[in-house]
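Derivation of every value follows stated rules applied to the coordinates shown; laboratory data play no part. Owing to the predicted nature of the structure, the values given are computational and were not obtained by experimental measurement. Cβ atoms are built from the backbone, for glycine too; each structure is taken alone.
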Structure I
Amino acid sequence: MTGTSPGQITGNIQAINTLGLGGLEVVKLIKSGVYDLGFGSYSYIASGDAVFEGIDLALTPANATETRRMVEAYEPVMREAFARIHAIHLLASYPFPAQSIGCRDAFSSIDDLRGRKIRVFSTTLGDMAEGLGAVPVSMPFPDVAPALQRGVIDCAVSGALSMYVAQWTDVVKYIYQVPASGGIAFLAIGANKWNSLTPETRGFLSEQAAAFSTRAWDALDASNEQGLACLTGQGAACTYGKPASVTLVETTPADDARRRALLEDVVLKKYAARCGAACTTQWNATIGAALSLTAAE
């Protein structure tokens, strides 16, 4: 940012793990003014109000194209909710690599996950796991690999590339081809700080945030492809290092039908119950309309 603003705007950017944070604190720290801006996963704030959960429901997007349509349709809802509920100005929403299911032991279909303990990090992923007859276990990312090794959990949801970089390949031996969720994040600034800036500075920050988001979306397919390539050694060459030999569990027509039923009969119904009538109507008019889905209790 220093280069693009000829030194007029500077920033001190620190990762949440460097600060000793888990991620759940991001919104509170921005709202209180401890930090001016912050990045975070929408899953970190979903438990505070179900409206935020709607941007990244489990099993909703089938691919990167649908993920982008989903976010573009719902981002105005997020912008209004951030301002109304948290006194925060949303600058941009952007994707992490798709969140996948990786397991220690063999499986050949999603129904094989019945009874297994699956690490999740959001309520909606927990709904998905319960719908499969599995046991959802909430757990921070750094604890996952040792938990898999000790048998505390059997599987985990995370980005495929994150699994590779974190060297989960010692404990994750099978990965499911179709993502469990999109993995959507936000960049936001406190409303008080935003309102104190000049129109020119606000315009500059908005432009830079939009450019950052565009780069993230443009890189999404490649990131997803690299995740599976580095884990399995299949497809494109892994540019992050030596590929591992994790087995890719490919989807089947029966799996596709099972996922659709699970989305409609479990994930969307439970979301509608948490969200309430007005919130659900808003979701149906945005993401639902974009992806031909309907949430209803």
Structure II
Amino acid sequence: MASLNTLHNSDMPQDGEGRIYHLGCKPGDVSHRILSVGDPARAKLIAEAYLDPATVRTVFSNRGFHTYTGMYNGVELSIISIGMGRPMMDFMIREARAVVNGPMVIIRLGSAGSIVTDVDPGTVVVNSEGSSLVCQGVDADGQFTYSFSPLEMPHKGLSDLLVKEMTSCLSTGSVKPACDLTADSFYSSQGRPSANFADANAGLLDKMAAAFPNVGSLQMETYQLFRLANICLPAEGEANRIDTSAAAIILFNRLTGQGVSADLRRQLELEAGRACLQALANHTF
């Protein structure tokens, strides 16, 4: 577990060795090629399967971030588990950017639900057509409302490469390029009905599908990844840029109730994880 000394710089809290407050990493701990996942067990699974064990360095922060950095086919990569939600993605990207010099490339591999009938569980959706943020707000009368942002786009070349690598690596299921919806809640903003809370979200799934006919995934992090990459300020020309893409393993179809088995989920995590590492390693800035 990363142990921080006395902190300074309230705008980007870090200790005297440059170790960032939430991520727990200092310069040299994080590669400029990053695979971001939510589940720490998924990060461990992919790291143990594919990174050269003799090269792996780990940082586990007391804020729930697990970082594995090592060599994959001669290329240094980091695999970072972040937990769930936009705030955790925000912490990771901003703090990794603070300790990494030069251009970065980040791919997210998440799990998600499908809200349309033609995206089955076991599909891997590559979010090459962007991500929209689904936000719960409050109107002047104190009632909940829901809004959709314009699509935030990933890096096209990286997304094309990720589709190619997914198609090559997956032995089952299918690969679908599509757009994504990133909700600010797992429950209310994803249209889950509740007997305990007045979320005012009846019909929200239908509104999502109508607004985004090519939606492939509904999850909680991808929009923040694309958005921060697109507003990252360049240090010198393109030297500070962040290239991004994302993929989501569809675990459930919200309309049919179908899901995947634990064995298939693990297989997809391994195969999709390898595809992401391939894309990260082969991407050129």
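Some observations on this one:
- Among I, II, which structure scores highest (criterion: distance in nm of label points 7 Å out along Cα→Cβ at positions 148 and 180): II
- For the structures shown (I, II), mean count of other Cβ atoms within 10 Å over residues 76-83 is largest in II.
- Value -11000, calculated as helix-only ellipticity at 222 nm (-39500 (n - 2.57) for each DSSP H run of 4 or more, over all residues; to 500), assigned to which of I, II: I
- Sorting I, II by FRET efficiency 1/(1 + (r/R0)^6) of positions 52 and 268 (r between Cβ atoms, R0 = 25 Å, to 0.05) from high to low puts I first, with the largest value.
- Identity of the structure behind 0.65 (criterion: FRET efficiency 1/(1 + (r/R0)^6) of positions 44 and 188 (r between Cβ atoms, R0 = 35 Å, to 0.05), calculated), options I, II: II
- Structure responsible for 2.7, with distance in nm of label points 7 Å out along Cα→Cβ at positions 4 and 124 calculated and labels I, II on offer: I
- Rg and Dmax of the Cα atoms in Å, for residues 20-139 alone derived as 15.6, 56 - corresponding label from I, II: II
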